[in-house]
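Listed after this line are the structures, all set down as structure tokens.
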Structure 1
């Protein structure tokens, strides 16, 4: 019977690729489900054989611990070099997009408050 090993919601493409490669290199039989046409299904990696779950879980836990350390080191290196992307950098990179999103958010807040105040006696 199939058993879920790894949910792919919010997982970066490189991490998903590395997990697939880890399972393939260790001869663990798996299949993957996609999020579907509207994104309402659960994207995940499933094991075909329950007996491989403990081995796969141990491999995945080790991989995730190593990835956590690697990503933190990468972030610290970028921060030391002054190359990490900040909120301000994102605004400067796409100022028009930021202004449009900010205006839309402010409009939603304004309309929400106005609706409540108009309905009040």
Structure 2
């Protein structure tokens, strides 16, 4: 039995396309949300971050242009978690992608083995 998953992704991102293809191949029903045009709200991010069990720093797309242009590498230590969440909610391109959730668990980035383990029936 497949799960209904929500996938925050950027359509022209190769990693996101691989992730979507992998999840579809596993038979999951996907709700695809463009992370650039419809990033998760602060409230949604708080839920997703908690569901991932990861520290908030792991949610940042540190290789992205936006991260670099905002000089976040040097500023991250001074920001509160609330400020970090607001930054992520304010610009979906700051979020490491794809973000996949089944409502209980959330993953960030694409690792096929993790998907098979986390979203298996």
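Numbers for the structure displayed
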quantity	calculated
Distance in nm of label points 7 Å out along Cα→Cβ at positions 25 and 57 from the coordinates reads 2.3; which among 1, 2	1
Origin of the derived value -11000 (helix-only ellipticity at 222 nm (-39500 (n - 2.57) for each DSSP H run of 4 or more, over all residues; to 500); candidates 1, 2)	2
Comparison of 1, 2 - label where Kirkwood radius over Cα pairs in Å is highest	1
Volume of the Cα convex hull per residue in Å³, for residues 41-112 alone derived as 84 - corresponding label from 1, 2	2
Among 1, 2, structure where relative contact order in percent (Cα under 8 Å, 6 or more apart) as derived comes to 36	2
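Every number here is computed from the coordinates shown, using simple stated rules; none is lab data. On a predicted model such as this, the values are computed, not experimentally measured, just so you know. Cβ atoms are built from the backbone, for glycine too; each structure is taken alone.
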